[in-house]
Structure 1
Amino acid sequence: MKVIKNYLYNAGYQILVMLVPLITTPYVNRVLGAYGIGMNTFTNTTIQYFILGGSLGISIYGNRQIAYVRDNQRQLTKTFLEIQIVKTIGILVSTALFFLYLFEFARYKEYMLLQGINLIAAAFDISWFFQGLENFKITVVRNMIVKIISTILIFVFVRTSSDTGTYIFILAMSILLGNLTLWPYLKGTLVKVSISELSPWIHIVPSLALLLPQVALQIYQILNRTILGVFISTNASGFYFDADTIIKIALSLITSIGTVMLPHAANEFIKGNKDKINNYMYLSSDITSALAIAFSFGIAAISFKLAPVFFGKEFLPVGGAMFIEAPVIYLAGISGVLGTQYLLPTNQLKKYTVSIMVGAVASICLNLILIPAWGLNGAMVATVSSEASVLVYQLVVLAKSNQLKIGHLFDGFFKYFIAGMVMFIIVFSIDRYTKNGVIELIVEIIVGAIVYLTMVVILKTNIYCEVRKFLNKRVIKEK
């Protein structure tokens with residue numbers, strides 16, 4: 001029940017995350033234009049490298065370690081303080097390197113300085129602690145309030161194309177203030193411990209081990225934006241960001257399952273309940289397939305209309321980019337199940353790291369080849385290929401080790417695929433023969449949802465059968 005509640009909290013927040021861009025993006029894109037959006041994308045991508053280096057893999061490592069010791073309050077306190085000390089030192093070193101970069105090498109210094117607020121914010125981010133405790137309510141409520149306030153501020157203060165700096169400042173300050181609001185909730189959770197009891201240095205090596213896959217993940221997820229900005233234009237980087245934002249919005253609802261399951265699976269692993277972990281995996285895989293295939297085919301079907309209606313006519317290239325990138329929702333969804341919900345909680349860091357490294361190498365090679373040849377579309381092909389390489393590697397190593405029944409992970413795939421394909425054909429046909437407009441777009445989304453759900457029922461997919469069983473049990477209990 002706790003897992004379901006945490007997922008609902010997290011999914012609720014992800015729905016808000018989806019709604020905020022739906023409200024702000026059309027406005028911001030039209031006000032700032034392709035140049036302003038591209039500038040924010042390029043400079044924010046750059047600051048993320050410094051944040052990543054300074055955070056030392058703490059977001060995943062800290063989450064897992066807190067899950068391991070959460071039943072012992074004294075050990076919990078020690079672990080939190082030790083990890084936070086390591087993170088603070090890492091951010092301080094990264095900040096010094098950032099200022100060296102800013103004054104010696106950086107382009108767009110004014111915007112980069114504003115993005116530097118994000119680096120300060122990272123030092124105060126302790127969301128990993130509450131996630132390890134499986135207390136998602138605190139982080140979700142905090143994030144919801146921050147999102148709402150920042151949305152209001154954007155509409156009030158971002159009014160012209162010269163307000164790019166203001167837009168960056170609002171986004172960065174909202175993250176900083178949001179992170180600061182978590183600290184008062186530590187009271188009552190931690191106990192007093194002596195400084196002499198703390199051994200922060202024992203966490204450096206294992207956290208650095210988790211930094212490597214995060215660096216690799218960052219490379220194959222955002223390197224293409226950097227390459228586009230350097231070799232093509234900041235506008236192209238902005239187009240990529242917009243397309244990727246829509247894909248990631250859909251993906252966030254799916255990956256929230258993994259965010260909730262990581263500490264839960266880690267705690268079950270410590271207790272030796274491997275069968276429970278495997279059963280969670282098969283269920284998560286089926287839910288992920290049902291959602292991811294629907295989103296992948298759905299976004300692909302409406303992408304060419306969605307781009308001009310949602311972003312504006314200046315952003316027409318975003319439509320083709322979304323169409324190409326749509327499969328990432330499924331590929332990243334399943335690899336997230338295998339990586340975040342299985343390999344990391346069961347302490348199989350090497351396999352997880354190598355899988356991410358495979359994706360990073362594929363991304364670097366393909367981006368350098370495809371971006372000069374195909375520009376924006378080349379970056380999208382590279383993104384899809386990189387995600388596919390990660391998933392294939394994870395499946396191969398897990399199949400060889402016989403830890404999971406790989407076939408069980410894809411029990412319902414073909415039924416969901418058929419449902420998605422039927423939906424795509426119908427919606428894409430409507431899309432081609434209707435004009436670009438908000439009403440037409442809404443109609444297509446509604447038709448797509450009805451068609452997909454109808455096919456799920458007709459094909460009697462796993463998720464349909466489980467829901468029917470659950471409802472039948474409820475009816476019997478009520479009688």
Structure 2
Amino acid sequence: MAAIRNVGVIDIGKTNAKVAVVDLEQRRELGVLTRPNTVLPGPPYPHFDLEGHWDFICDALKDLHKAHGIDDLSVTTHGASAVLLDAEGNLAAPMLDYEFTGPDDLAADYDAIRPDFVETGSPRLGMGLNLGAQLHWQLKTDPGLLDRVATVLTYPQYWAYKLTGVLSNEVTSLGCHTDLWRPSENRFSLLVDRLGLTGRMAPVRKAGDSLGPILPDVATRTGLPEGTPVTCGIHDSNASLYPHLIAREPPFSVVSTGTWVIVLAIGGGDVTLDPLRDTLINVNAFGDPVPSARFMGGREFDMILQGRKKGCSEEQTEAVLNREIMLFPAVDPRSGPFQGREHHWSVDDTTLSDGDRFAATSFYLALVTAECLAMTGAEGAIVVEGPFAQNRLYLGMLEAATGRPVEASAGSVTGTSIGAALLAADGETQQAGETGAGGLVAKRDPRLTNYARKWREQLR
């Protein structure tokens with residue numbers, strides 16, 4: 001069998017869907033096509049446009065294969081999502097948007113059946129952020145749904161199913177605050193039975209397992225060769241973590257950024273996680289529990305900037321430091337370590353320039369990230385993946401606030417596609433090359449350290 005060089009990656013984030021071609025040897029994206037991940041309003045409820053995504057995926061694979069050649073396929077998606085299939089393999093119900101508040105209406109009923117945090121490592125979250133709460137709400141509000149559901153698939157594995165016809169689940173998505181998985185025992189929680197879904201969960205496979213070749217109709221539609229293999233797939237934050245798991249010695253931590261900022265601590269100190277502060281146990285590609293914390297950093301950035309230009313001058317950065325212009329949490333109070341708080345500024349924010357606002361918000365995001373790192377017992381180097389790796393203010397403040405080296409991921413603005421592509425690589429290719437680090441942040445500025453200290457003092 002010929003060596004795999006270029007991997008086509010289906011990468012569905014909460015904000016955008018993309019298809020990329022990753023060169024495994026160089027660990028870089030050769031081509032990328034994207035579309036917005038627009039939520040459809042319903043009926044019957046806000047849901048993701050799976051049909052539109054599938055058309056986009058097939059067309060993108062066709063164009064990218066023609067331009068670069070694709071040897072293998074892999075998948076990564078956001079978490080807190082699953083797809084319900086009927087006996088014919090079609091949708092039994094639309095895939096609910098996890099930001100829909102409907103599940104909150106049945107919160108008391110759901111709380112009565114969900115397992116404890118000590119069992120699942122899954123904190124109780126609002127809306128549909130606990131996948132179990134989504135399923136509970138769907139089954140209760142659609143009395144005929146349970147009879148229609150033959151199979152439950154975690155979201156990356158739905159796309160793998162569309163490509164291959166093979167039904168599967170995978171632990172990184174099952175372990176993403178679903179309430180459905182017991183990380184310490186590597187098995188389903190009691191919630192599966194309480195929801196009536198025993199026997200309907202697809203078999204659990206490893207993220208790097210090959211599910212088989214693409215279906216003939218997929219080959220015809222995309223132009224990919226018949227026999228093109230498809231890898232099972234992985235949750236997006238764990239995709240960012242994967243290249244470092246196979247190349248680094250612990251302790252270290254990875255900060256995966258995008259709509260969500262996810263902190264994943266590997267080999268850190270012993271801590272007691274607080275579910276009320278949005279800490280949780282994720283599960284990595286090898287099935288191991290990973291202390292984690294999260295907040296909606298990318299969403300908060302957009303909420304504060306409100307379409308303003310992203311960037312600032314040195315003079316504006318100096319002004320923010322000298323005037324100690326500070327933003328305090330929580331911009332989005334529904335998640336993160338400061339849930340329930342109302343955000344505020346240390347100054348009248350109507351007096352701020354766009355650059356002032358950008359600088360202060362970048363510092364704020366770094367300081368909340370530092371809090372997440374502390375809560376998870378993170379030690380050693382900090383690697384920042386995704387869009388925030390391009391933000392020098394964020395990186396500098398994160399290093400100042402933690403007192404530890406920070407590395408910015410080089411190359412692509414997101415590490416998820418690279419990590420998902422590496423699932424398709426053999427052991428030799430996985431170990432080859434760099435981990436994607438773009439070097440250490442510049443020497444620590446004592447003014448940043450002072451700013452971080454004062455922010456923490458005023459936060460209390």
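Here FRET efficiency 1/(1 + (r/R0)^6) of positions 114 and 290 (r between Cβ atoms, R0 = 35 Å, to 0.05) was derived from just one of the structures 1, 2, and that gives 0.95; the source is 2. Using the calculated result 2.4 for distance in nm of label points 7 Å out along Cα→Cβ at positions 122 and 274, pick out the matching structure from 1, 2. Derived from the structure labelled 2. Once mean projected area of the Cα convex hull in nm² is calculated for every structure in 1, 2, which label goes with the largest value? Between 1, 2, the highest calculated value is found for 1.
From 1, 2, which structure was relative contact order in percent (Cα under 8 Å, 6 or more apart) = 16 calculated on? If you can, show how the numbers build up before the last one.
Working: 1: 19; 2: 16.
Source structure for this number: 2.
Each of 1, 2 could give FRET efficiency 1/(1 + (r/R0)^6) of positions 90 and 378 (r between Cβ atoms, R0 = 35 Å, to 0.05), but the derived value 0.20 comes from 2.
Out of 1, 2, choose the structure whose coordinates give helix-only ellipticity at 222 nm (-39500 (n - 2.57) for each DSSP H run of 4 or more, over all residues; to 500) equal to -27500 when calculated. Walk me through the numbers on the way to the answer.
Values: 1: -27500; 2: -9500.
Checking each candidate, the match is 1.
None of the figures in this text is laboratory data; all of them are computed from the coordinates on show. Computed from a predicted model, the values in this text were never measured in an experiment. Cβ atoms are built from the backbone, for glycine too; each structure is taken alone.
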